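There are structures below to look over.
Bear in mind these aren't lab numbers, they're just calculated from the coordinates by the rules spelled out. Just so it is clear, the model here is predicted, and its values are computed rather than measured. Cβ atoms are built from the backbone, for glycine too; each structure is taken alone.
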Structure I
Amino acid sequence: MKYLNRLLIFLFIVIGVWYVLDKISRGTTDRLLIALAIIPVVMGPFLIHKILHYKMSETLKFIYYVFAFCGLILGSIFNLYNIPEAKGFDKFTHFISGVLTSVTSLIVLKTSGSKREKLWFVLSYIIVFSIAIGGIWELFEFFCDRITGGNAQHAIETGVADTMGDMIAATSASILFALYYYYQEKYAKDNKIEKLKKHL
């Protein structure tokens, strides 16, 4: 399994380099950032190990790389998402991503050091975590389209720009609130978060 994973990493690198050089030689930047996403994708298991202190098994790495290959290489670079003969491929990969992000949420819970959580919390966390990761990916695609002039989200046909703007506004607010929460919990002498909790 280890050698299969190395083969997949090799294919990621070769196809990614070829695609970037091909785009540059043609003078186009459409979907170029999607190809550059190969770098953090390949480093995914390494980053999970460093950040979450969780070492993925070779089998789990293989599942991760196969999914990433289908979504990033076949779907985005070879454009299966937009080929009529491959109708449904986009929804299939997004469905599988929901399964993988659900497993990732369990890894986060396992490595957080928290005590055994109640079942309702675990179920809620799995769903919210998966929705969040899916939203982050859609935001990434949106910004890539804005920067490179691409149309990965079919914003031209569907007018999704307004929806993405709403998502960006809500996400920005949640990030600001999280930063405020962190400051109040760690540094504030008069913790206003604790006062807020008393009124909830």
Structure II
Amino acid sequence: MSKGWKYGDPVPFMHDRVAETLRAEGLADAAIPALLDFDTANFQWHRVVARGEIMQSILNRLKVDLDLSLYQGLLALIRIQAGVGREAAQPTIGLVAEEMAVDPSRASRIVSELVNRGYVRREVAQDDGRRSVLSLTPRGFELLGRFRAEKWQIMARVFRDWEPESVAHFARSIRAYTESVQAVMAERAAEPAPEPPDCGSD
């Protein structure tokens, strides 16, 4: 740990010696301060967007009888059916679990609740009468439409003062970042995990 860091001071700790790691991985010195700044902004983005604060605020505004996990289940169904980020398929409990990154029992409970509330229905697969598939009901599509309108009103306000070139650059950068993260994570998954440090006995 560097001399300037004191126990209990989280901000320096989070970035302590990170520059050394980035240089060792071949990152140019000129890019390091910007990347450290991005790390802080990315945490704030994760809290507001990835953890669902925006989604939940929209659901509250629309006075919908779904919590965030149930709405995410509804979104998972439409992404599977539309082939967003994957090959389009008839949604099943297994695919919903995969899309939401939860275990099948959790996905089954979410789907059951959506069925009980009238947003999703179970159907028999056309190609296999023994297989059950899922589809959105008119009520489910209506909710997605209302949510979509509210979401894009927010997005329009976020970007309305940006220059069009800045919006385009931001979109390209986010896409490039996402694709790079996916590629690196796949690469790392094939590498052996590092050995834990030997901290000695207490």
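Using the calculated result -19000 for helix-only ellipticity at 222 nm (-39500 (n - 2.57) for each DSSP H run of 4 or more, over all residues; to 500), pick out the matching structure from I, II. Matching structure: II. Output the label of whichever structure in I, II has the greatest value of distance in nm of label points 7 Å out along Cα→Cβ at positions 23 and 79. For this comparison of distance in nm of label points 7 Å out along Cα→Cβ at positions 23 and 79, the top structure is II.
Here relative contact order in percent (Cα under 8 Å, 6 or more apart) was calculated and came to 11; which of the structures I, II was it taken from? Of the structures listed, the value fits II. When mean projected area of the Cα convex hull in nm² is calculated for each of structures I, II, structure II gives the greatest result.
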